[in-house]
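Some structures are shown below for you to check.
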Structure P
Amino acid sequence: MITGCQDLTDLNEDPNRPAEVSNDFLLTAAQRQLGLRYYGNFDNISFGMTIAQYWAQNEYSDEVRYQYRPQTNNTFWLEFYTAINDLQEIIRINSELDLEDPTVDAAQIRNQNAIATIMKSWAYHNMVDIYGNIPFSEALQGAENPSPSYDSQANIYETLISDVQAAVASIDAEAPSFAGGDVVYGGDLENWIKFGNSLLLRMGIRLSDVNPTLAQEVISAAAGEAISSNSENAAIQFITEQPSVNPLYTSYVVNGRQDYAATENFVNLLSGLGDPRLEEYFSPASATGTFIGLTYGLESAEAAAIPRSAVSQLNPKLLEADFEGMLMDYAETSFILAEAAANGWVTSGSPSQYYEQGIRASMEYWGITNSATIINYIAANPYSENNLAIQKYISLYIQGWQSWAEIRRLDLENIPEANLVIYEPDENFIDINGIPKRRIYPLDEQSLNSSNYSDASNAIGGDEYDTNLFWDVD
C-alpha cells in the first residue's frame, strides 16, 4: 500500500516530460507566435496592408471596404495574449530562483527577464495602438481571474515605458542570456539594448501630441543607443520549414492564392515621386510591363473582373518562405529622430540629416544601393514636415500595422500629396467618417467579459471604428 504523498508524486512524474517548459522554448514559442499572428493572413496581410492602402484586393474585397471578419479578430487577441503569457512565464520561472545561490547566474537571469520584458512590451504596445484600453494589470491570471478589467491606454503606455527603460538598464551584454531560441537577434544583447531603446523612441513619439513632456524625456534618453544600421533591425526570422514560414509564402505558394495587388493611389504616389522602391515593392503588370495599381475600395465583383495581369502584383521577394517579419527598423528610428530634432528634443543631428538618413536606410534595406540614385531622390524630395510624414509612410511598406498608426497620428489623410483614398460619407461601408481609427474589440470579449467590455467601451468613448486612441489628437 502507498501511504505517503511523496510516493504518489513519484508515481505521477513522467521522466520523459519535464514539469516545466524551458525558458528557451517559451521564448521561441512566443516570438514565433507573435510574428506569425502579427504578419498573419487575416492580420497584417488583409487588415494592416489594406487599411494602410498599400494593397487592394483582387477579389473578396471585404477588408478594403472596412468589412472585417469577427473570428479573425478573436484569434488575433487570443494568440497575442497567449504569447504574452509565455513571456511572462519566463519571468515567473526566474522569479522562483534564488539569485544569491552561487549556482545561479544572476546576470543571465536578468538578461532573460529583460528580453522577455522588451518583447512583451512590444506586444502590449501594439495591442494598445490597435484597440485602445485593454486588459493589462489583471491580465494573465488564468482561472484566478477569467474576466480581467481593462486599463487605460495612457497608464499602460507609462508602465510599458518604465518597464522597457528598466529592462534596457538591466542588460549585461557581457553575460549570457538564453542558451538558444531567440529568433529575433540570436541572443545578441547589444542589439536587444538597441531594440529596447528604439521601442522607447516609438512610444515616445506616439505621445508627442498628448504628453510632449514625457515624450521629450523618453526620446532624449533613448536616442543615443537606438537601432543605427539595418544590420541591427529587429525582425522575426522566418525559416523555410513549416510552420515557421513567412505567412505570405503560405498564402501564395502553399495555398496557391493571389489575393492582393498594388493600390492605384500608392503606385501613383511612388511613380509621381520617381521612387525607385516601386519596383522593389511590386512587379509590373504582366500584360503591359508597366506599373498600374488597382482602384482601392472596389466591390468584390468589380475587382474580380479585372485580370490579375492588368495590374501590378506583389514583388516575388515578399513571398519567399524566409522573408523576415519586421518589428522595428533603422528607417523608423531615423524618422522618429528627425521629428524629435524638429521639436528640439535631440541635438545630435538636424531634422534634415535624420530625414535623409531614414530615406537612405529604407532604400538600402530594399536593395537600392546606388548612391547617386539616393542622393538625387533626396534632392528632389527635400525635408519638410509633410515630406517627413510621406517618406515615413513609404518606408513602412510591409509593416501595415505601424503604417496605420502613423497615418492616424500624423493625420496623413489631411496631406493631399500622400494620395490616400478617403471615402465620402455615403460611400462608407461601416458607420465611420474616413479611415478607421481603431479595431473594435473581439466578439469573445463582448460575450465572455461583458461587464468589463462595457466599462472599457464607455471609457474610450464607444467601441467604434472611429473612436480616437488617446494619442490620436486630431
Structure Q
Amino acid sequence: MRVLFVHPGPLMYSEVYLRLEPLGMERVAQAVRAAGHEVRLIDLQNFGHEDLADELKSFNPRAIGFSLNYLANLPEVVDLAKSAKQQIKDCYVFVGGHSASFIADELLEHGGGAIDCVLRGEGEIATPMLISAIEDGGVDRVPGTVTVKGRGPVPVLLESLDQFPPARDLLRRRKNYFIGMLDPCASIEFTRGCPWDCSFCSAWTFYGRSYRMASAEAAGEELARIKEPNVFIVDDVAFIHPEHGFAIGREIERRNIRKQYYLETRADVLIRNQEVFTYWKTLGLKYLFLGLEAIDAEGLKLHRKRSSPGTNFEALEIARKLGIKVAINLIADPDWDKERFAVVREWALSVPDVVHFTVATPYPGTELWLTEARRLATRDYRLFDIQHAVLPTRLPLLEFYQELVETQRNIAQKHMGFRALRDTAGLILKLALQGQTNFARSIWKFDRVYNAQRQFADHQQPVTYAIRPPPPAVKVARDSPDLYVHPRREHAKRQAQV
C-alpha cells in the first residue's frame, strides 16, 4: 500500500531557536516500510501546504498518517485532513502522536468524518497493523485505535528501541534542521520514557511510567549512519543510568565517531552522575539543557520537580566547570506580577547561561489538566504552545506579554543580535560556506517573532476549533489508570528506578 506520513508546520518557538527532524514519524515510517509498504514523508516545517497537495496528486496514497505531537498544531492537522479527504476521497486518514493520544475523541469530532481513525500511543507496532487492517478489515482490533465506532485494545509499547531505526533517507531538506549553533543537526533517541512525575508534564502519563533503553551497539550503529556533524539527543532525561551512557560512549570511541552533541537532563542527575557527563564532554558534548523551571523552592514544589534551588545551582556550576554551555528553562506563571518578573529578570541576567521562558500551560494528559481549578482564559488550540497564556493572568493580558517579552528580550541580548554576530562571526562564515544559514538567520528573528502586540492579537483571532474545557478540579491518584495512555505495567517501577 502507498502510505504518506505528514508532519505539520512549525510553531512559534521553532521560528527562532530550533527546527528538529520528526524522529518519531521517521521510526514509524521505517516500521511500515519494513512491513512491505511504499512509504513517503513530508515535513511541513520545510514545505508548504501547496507542496503537500502536489505530493498527494503525484503519489496518490491509499493511507495518510498525520503526526500530532503538539496540541497547537491541531487546527492545521484537522484542516489538512479535510483537504486531503476532498482531494483523494477514498484515502484512509489517521492521526497519531503524543497530543493526539490524549484527545482522540475530540479529534474525531473536529474532523467531521475526514479523520477515519486516531491511533493512541506508540506507533511502531500498531501502525503496520492498522495499515494491514485497512485492506483486510479489523481496524477495531488494532491496539490503540479510536474510531467513531469505539475503541480498540489498549495501546502497546515497543519492547526494544533497537527495532525500526529512523527512515532518515525518506526525509527531504534535512539541512534545515538545527538547534542553536548546531547547524545542521540530526536527532537520536537513546532512551524513552521518564520515571519522574512532574505535574506539568505528560511524558510519564503517556508512557505508563515505563523507561526503556536502546542497546549501546544499536545506538552506536545509528550514530555512525548519521551524516550530520551535530546530534540532538531527544531523551527526556539523559544518562539516568550512567553505565548506559558510558557503554554508548565506548561504542562511539570504537567506531571513531566525531560529532557535537546537545542533550537534556535534570540537575540532580547531572550532580549524581557527573562522571558520565565529563566523559561525554571528551566525546563532543557541547550543550546541555536543564529544565530548572523555577528559581525558588515554592516554584519547584508547585511543579513537583523533586529538586531544590541548591541542587539546581550546584548543577549549573558543574556544567560550567566542565565547559559545557547551558540552556535553562524557567516557567512563567500567569499569576506573576511586575515585581515577580523583575526578580526573575534580574536573576536571569546575572548568570552566564542561556535562559528560556515557557508559560505555564495545563495540557490534556498532564496531572495539572485534571487538577487545575482555574478556568481557561481561552479554548483556542493554537495558543497551547507554551508561549501564550491560556490561564487568567494577574496582570492585564497585554501587560503580561509586555513583561514576558521584555524579560525574554533583555536575556536574549546576551546571546543574539549584534553581540552574537560579533562573537560568532567566524562560525557564521564557516556555516555559510557550507550552505548552512539557519543559525545566522535565527539571530535576527527574535523581535519579529516575540512581540507582545502579536501575542496579544493572537487571542483576538476567530476560533474554529475549541478545546474541550477541563473537568471540574478533582484529586487524582498518580496510579489512576485515567492518567495513562499506555497502561502502567507492574515492572515499570523496577525498570525506572532512579
* Out of P, Q, choose the structure whose coordinates give Cα extents along the principal axes in Å, for residues 273-400 alone equal to 48, 32, 25 when calculated. => Q
* Any idea which of P, Q comes out highest on relative contact order in percent (Cα under 8 Å, 6 or more apart)? -> P
* Asked: Of the structures labelled P, Q, which one yields -11000 when helix-only ellipticity at 222 nm (-39500 (n - 2.57) for each DSSP H run of 4 or more, over all residues; to 500) is computed from its coordinates?
  -> Q
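Every number in this text was worked out from the coordinates using simple rules, so none of it is lab data. Because the structure is predicted, anything quoted here is derived from the model rather than measured.
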